[in-house]
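Undergrad: So, here's a batch of structures to check.
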Structure P
Amino acid sequence: MNNVGTPSNPLRVAIIGAGPTGFYAAEHLLKEKNLSVEIDMFDRLPTPFGLVRGGVAPDHQKIKTVTKAFDRIARKPNVRFYGYVELSRHVSIADLRQFYHQVILTTGAQTDRRLNIPGEDLRGSHPATEFVAWYNGHPDFRDCQFDLSGERAAVVGIGNVAMDVARILARSPQELLKTDIADHALEALRQSSIKEIYILGRRGPAQAKFTPPEAKELGELELADVFTLPEEVELDPLSKKALEQNPDRATLQNLEILQNYAKNKPSGKPRKITIRFLVSPVELIGDDTGKVVKMKLVKNELYATEAGTLRPRPTGQYEELPVDLVFRSVGYRGVPIPGVPFHDRWGVILNDKGRVIDPDTHEPLTGLYTAGWIKRGPSGVIGTNKPDAAETVTCMLEDLAAGKILQPEHPGVDQAEAFIKSRQPLYFSYEDWLKLDQIEVERGQAAGRPRIKFTRIEDMLAALGR
């Protein structure tokens, strides 16, 4: 079987998860000059592109143009897309071993980390992941309910997702109308009574995880003023020293923006965003009906660990913040896949540079790989997944050269397709997606919007006459 990867015997690769990482992995494989490869991409949704469609904020259309590059990959004759095919439901890892030499898992980080505080499950307390998926029209979350009838919302977390949530809550209906936000979310946000939004970070301004463009964008909203507290955006001695030793440009830009927000005066806009630092929620407090009405915060201070990183610790000073709605945005974590070793504490697949590792022998499992957030955890931006996928593909090519690949009984393209069809007759091909895409864009153009999304799978099927 040493001739695997030649035109007469192509390398057969299954990529599970058709998000950015899956496409970057495909791209790296396709760029190999002396490799003949056949790639089948699977996704549990009928639509490709993962978080670019279901996670990137609807008012960030420019970021979504990355799908043009993914589209070019998907249209190649040796790449197939099997949408609406779910691992562990329609096909298993054992099934895939019968048809492919190598399998890459790029399923992302599908759930959120918890705060682990009393009151976290009160009504009105939600994971930011659900809100983001809801306003982006993800079919699993389109029927979620968020009570926007109160006046105060808090977003716990200080990354770009937290900024997205705050910004979408603060935007005017006119601003949202220019985006591809899901219709159900547009209507709900049109009726929103939210006037005050808090973004809460447990560390200081120098440790904020959002990027400068996200910080700047908050100050450009039609209906909202943005504020920080002067004492909270002044650098503590430890952060000042760390920044002197490593003058990071993005951190310095963030600090300048945040310190300018401390000088802002109310301009009469109906909504107000306050970014807080060095505070952690320790309890959510509810009313008699079990709905969140306030949040207890503790003031933090930073200390240096032995490794030199700055961590927060509580000072014993507390305050209470009235809130009607809480979103936790303190990180994503991966979901275990049956039959695949998982590191529960880290929330990732057990792996070494992308090779999935057997927890008992600590040896790589032949033919099984991972890339993206499910490999390394939820860090970086979309582009960060490109070198990550390249690292995994390098391991795959090394293993191919060493003959360490699966020996599938049915390595033919048609055999895999017939099997998938037998397990999921309603699967979506890339041609099916292109038809859906055209319909969504045409519906959007008629309304002066980038697109109007299908948010129910049955509607997607009906649109294709299935």
Structure Q
Amino acid sequence: MGRYFGTDGFRGEANKELTVEHAFKVGRYLGWYFGQHKKAKIVIGKDTRRSSYMFEYALVAGITASGADAYLLHVTTTPSVAYVVRTEEFDCGIMISASHNPFYDNGIKLINAAGMKMEAVVEEKIEDYIDGKIGEIPLAVRENIGRTVDFSAGRNRYIGYLISLATRSFKDKTIALDCSNGSASAVAKSVFDALGAKTIVINNEPDGTNINTNCGSTHINVLSDFVKKNHVDAGFAYDGDADRCIAVDSDGNIVDGDAIMYVCGLHMKEQGQLANDTVVTTVMSNLGLYRAFEEQGIKTEKTAVGDKYVCENMMRNGHCLGGEQSGHIIFSKHATTGDGILTSIKVMEAVVEKKSTLKELTKGLKIYPQILINVKVADKKTAMEDLQVQEAEKKVSETLGENGRILLRPSGTENLVRVMVEAETDEICREQAEKVADILKSKYGV
């Protein structure tokens, strides 16, 4: 990871870790970098946080001051920015969002011309510019100053694209959508209405400060209770920028990213559409998923945590399905990033085509109990390299043997070390995870 850019962009509390000066300089460098030999075009989307407007204007000022043109999608989803970049011949895209983080955080996600996460080498150059390690770049003057273009039509084309991907009508299906008071509020309902579903939407009244607040994919119990109470066929919850999705079956049971990959992986294999009979996961996926795939003749490949790494593996090896337990699911035939609304469509297609229910489609997946303890630390690197911590991790791994596992990793976006343990019971998970977490807390906790 870089000094500012982590696994999912430049993220931090608005006007503390991430300021308007940072945003202006990001815009200045991108406008100059992509405009050295032509008039650059950069497209920008944002989520519903109050600070997103502030950062949008700062980025636009930087981009146009460097001579590039800024095209505004306004409130939209991260995958829509990726779609527009790669289909409308933009030089790059920017999404202003801190994803599932609270409203007071924000982030700047950079997307390259292919619709994928920006290359690290470009992010490093931006960091050097922010830190004053490279010379000042020229300001555009006169007719070379860039312009700002309203490009809400791009978002509408993305909505049309999603609708065009569905191969089945969802008529007679009642579907609940939790839009997390975020980006999906501007997109999701219109897609499912067009596909014939009876669509019920909750948490779709953003006010700038309620994004992800007791709603969305990180508070899935809200949708679960709603689905049970209202006798809905299935529910889908998104995060703030709608690049992830967690589902709920008609009984309110949670269908996380692992279960979604299981449902879609089996369906795609049956349809002869699962390239290489392989699904790409991260190291956080549940042990039960690997065993269930093995029983169905589906191979898996593991990457580091982050949909960026999942996508890189898929593109490099020609795989077409991959994702994270947290709900970032990539269907590489149709998208270059995780896309929560596209994921919802694919899950419902499996339900409709198999004339089944989401609950029935997940029956073959037996999830191992899992616990994740997040320890806030002052220095992730030092904590991870501590010999006592490493020894404790090794002892837990030996204790669990083949009936479980432990994974210790630093967060890519926060000052956290995550301790994850899977085992045969919840009690074993907690007991073993706390052995490592307690050492981290006592030595490095803040």
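Undergrad: Here distance in nm of label points 7 Å out along Cα→Cβ at positions 107 and 131 was calculated and came to 2.7; which of the structures P, Q was it taken from?
TA: Structure P accounts for this read-out.
Undergrad: Between P, Q, which one scores greatest on FRET efficiency 1/(1 + (r/R0)^6) of positions 139 and 171 (r between Cβ atoms, R0 = 30 Å, to 0.05)?
TA: By FRET efficiency 1/(1 + (r/R0)^6) of positions 139 and 171 (r between Cβ atoms, R0 = 30 Å, to 0.05), the leading structure of P, Q is P.
Undergrad: Figure out for me which of the structures P, Q the number -12000 belongs to, where helix-only ellipticity at 222 nm (-39500 (n - 2.57) for each DSSP H run of 4 or more, over all residues; to 500) was derived from the coordinates.
TA: Of the structures listed, the value fits Q.
Undergrad: If FRET efficiency 1/(1 + (r/R0)^6) of positions 67 and 387 (r between Cβ atoms, R0 = 25 Å, to 0.05) is calculated from each of P, Q, which structure is the one that comes out at 0.00? Don't skip to the answer; put the middle values down first.
TA: Working: P: 0.80; Q: 0.00.
Among P, Q, the structure yielding 0.00 for FRET efficiency 1/(1 + (r/R0)^6) of positions 67 and 387 (r between Cβ atoms, R0 = 25 Å, to 0.05) is Q.
Undergrad: Work out the source of 1.6 here, i.e. which of P, Q gives that when distance in nm of label points 7 Å out along Cα→Cβ at positions 179 and 195 is computed.
TA: Among P, Q, the structure yielding 1.6 for distance in nm of label points 7 Å out along Cα→Cβ at positions 179 and 195 is Q.
Undergrad: Oh, and also: One of P, Q was used to compute relative contact order in percent (Cα under 8 Å, 6 or more apart), and the result was 21. Which label is that?
TA: Checking each candidate, the match is P.
Undergrad: So percent of Cα pairs over 32 Å apart, computed for just one structure, reads 38; which one of P, Q is that?
TA: Numbers: P: 45; Q: 38.
Here the read-out was taken from Q.
Undergrad: Separate question: One of P, Q was used to compute FRET efficiency 1/(1 + (r/R0)^6) of positions 91 and 123 (r between Cβ atoms, R0 = 25 Å, to 0.05), and the result was 0.10. Which label is that? Show your work: numbers first, answer last.
TA: On the way: P: 0.10; Q: 0.95.
The read-out was computed on structure P.
Just so you know, all these numbers are worked out from the coordinates, no wet-lab data involved. In this text the structure is predicted, and so the values were computed from the model without any measurement. Cβ atoms are built from the backbone, for glycine too; each structure is taken alone.
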